[in-house]
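Below are structures written as structure tokens.
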Structure 1
Amino acid sequence: MLTAADFNNLPPRHQARLVLEQGRYLHHIIRGWCKIDLYWFHDFYVELWFLYDLKTIGLVRALTNKASLEPYLETIKLKVNV
């Protein structure tokens, strides 16, 4: 199983492909010029930051602490064990 640390060491394109193929979409939020999709992947959460065209991924980020999930906790219920 892939850990968050191992995931963070992968190239961004590989990270995005893995999450889109194997992750479970949970929710999204809008921040300025980005739509940020939240996924459950293996045993951690991952954000995919889509740029304004909604086709280009600008950032892939494994969330490794509870504080990173705060923006989502206002609109969905998550069991947070991070």
Structure 2
Amino acid sequence: MKLHILKIKTTYFHDILNHGKTFELRKNDRDYQVGDLIHFVQECGKEFICIDKVFRISYVLKGVTEYGLKEDYCILGIKELVIR
């Protein structure tokens, strides 16, 4: 299991938090695996803001170029990790 710290535009992060976006399209340059964790860092101009939420990768879709997904990209299913 790896922890990936990823930059994300504010609009897309708000979609995850407020509108139920449960996926992320990414270049597959980190060998993403089910069970890995993602900590998003929001872009704010020239600064970055850490968001105190962590997401677990629940699904990785890759290698389906016949449906338009480029060879070096993947779609990640994500779920917020809730620690109790």
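Out of 1, 2, choose the structure whose coordinates give volume of the Cα convex hull per residue in Å³ equal to 108 when calculated.
Label of the source structure: 2.
When relative contact order in percent (Cα under 8 Å, 6 or more apart) is calculated for each of 1, 2, the greatest value falls to 2.
For distance in nm of label points 7 Å out along Cα→Cβ at positions 17 and 65, the highest value in the series 1, 2 is held by structure 2. When Cα extents along the principal axes in Å, for residues 1-40 alone is calculated, the result is 31, 18, 16; to which of the structures 1, 2 does this value belong? It traces back to 1.
Given a value of 3.1 for distance in nm of label points 7 Å out along Cα→Cβ at positions 9 and 25, point me to the structure among 1, 2 it was derived from.
Working through the options, I get structure 1.
Kindly point out which one of 1, 2 the value -3000 was derived from, the read-out being helix-only ellipticity at 222 nm (-39500 (n - 2.57) for each DSSP H run of 4 or more, over all residues; to 500). Derived from the structure labelled 2.
Computed from the coordinates by the stated procedures, all read-outs in this text should not be read as laboratory data. Just so we're clear, the structure is a prediction, and the values are computed from it rather than from any experiment. Cβ atoms are built from the backbone, for glycine too; each structure is taken alone.
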